[in-house]
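Multiple structures are listed underneath, in structure tokens.
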Structure 1
Amino acid sequence: MKKLIIITVTILSTGITACAQKLKEAAVPAAVKTAFAKQYPGAAAKWEKEAGKYEAGFSKDGNTMSALFEPNGTMTESEKDIAITALPATVLGYVKENYKGKKIKEAAIITKADGTVTYEAEVNGKDVIFDSKGKFIKEMKD
């Protein structure tokens, strides 16, 4: 599921649905590795590349996370898995109303570099995206 989250982050940030390419750490630019190490000291990443950006999948403080970087080392967004119960009530209500009988399988909070926050709920094989207040934005296939 970590791979799906990482792919989702890339799709959200690029709008492109190409498949991610797994990378060995040696293939990741030094600027990206340095930026990752500075942002997440002590974390070990599994790297993927998609649409020219580098994704680090990792665990930190018991949380499953991912971060997306430009080749120059600029972080564009991060994603952290959260408990389904941590989603805003408006998200839970939207899913209950619009996906009758379906359950949220996983949830995440996505933070863009500018501080913009969105929520993601995986429902019925789709990622349903909401703004920081829980207002529906869009639905994407996994």
Structure 2
Amino acid sequence: MKFTKVVFDKPAAEDYVDLRVRSGMGNKNVERSRIAIENSLFTASIYHGDKLIAFGRVVGDAGITYVVSDIMVDEKYRREGYANEIMISIDKFLRENTHEDSYVCLIANSPADKLYSKYNFEYLSEDKCGMLRKQK
């Protein structure tokens, strides 16, 4: 790995959107991204020089519901442990800020589900289902 540390300051919206594109997660509106980042409960970023190369965040209500979101790594920096470093920071935040009855969730793309299982995320039981609202 070529970084020195995970940074917890919220990144610029332009850097976030640029990383979304470079990581294959797709483009987003910069102004809406600025709002989203500002309203995040927790962010973790890794930079190579001034370039944001890995990112993750936690969103939610800071009381009951927490959602791990936007775990992404620049395609040029994959398989170097950056996503794991982001998840270590997120896991620490969740251990320190959630409660036994908190609802902590995420939506994973395969094969990222293997990473999340290391941090106590598991598939829903047969009596539950995950759903995603279809936006028009």
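Computed from the coordinates by the stated procedures, all read-outs in this text should not be read as laboratory data. Note that the structure is a prediction, hence the values are computed from the model and not measured. Cβ atoms are built from the backbone, for glycine too; each structure is taken alone.
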Matching task: 20.6 is the computed value of mean count of other Cβ atoms within 10 Å over residues 41-48. Pick the structure from 1, 2.
2
Could you tell me which structure in 1, 2 was used to calculate helix-only ellipticity at 222 nm (-39500 (n - 2.57) for each DSSP H run of 4 or more, over all residues; to 500) as -7000?
1
Winner on relative contact order in percent (Cα under 8 Å, 6 or more apart) once structures 1, 2 are ranked, highest first:
2
Working back from 26, 9, 9 (semi-axes √(5λ) of the Cα gyration tensor in Å, for residues 73-112 alone, computed), options 1, 2, answer is structure 1
Comparing structures 1, 2 by distance in nm of label points 7 Å out along Cα→Cβ at positions 97 and 121, which one has the largest value?
2
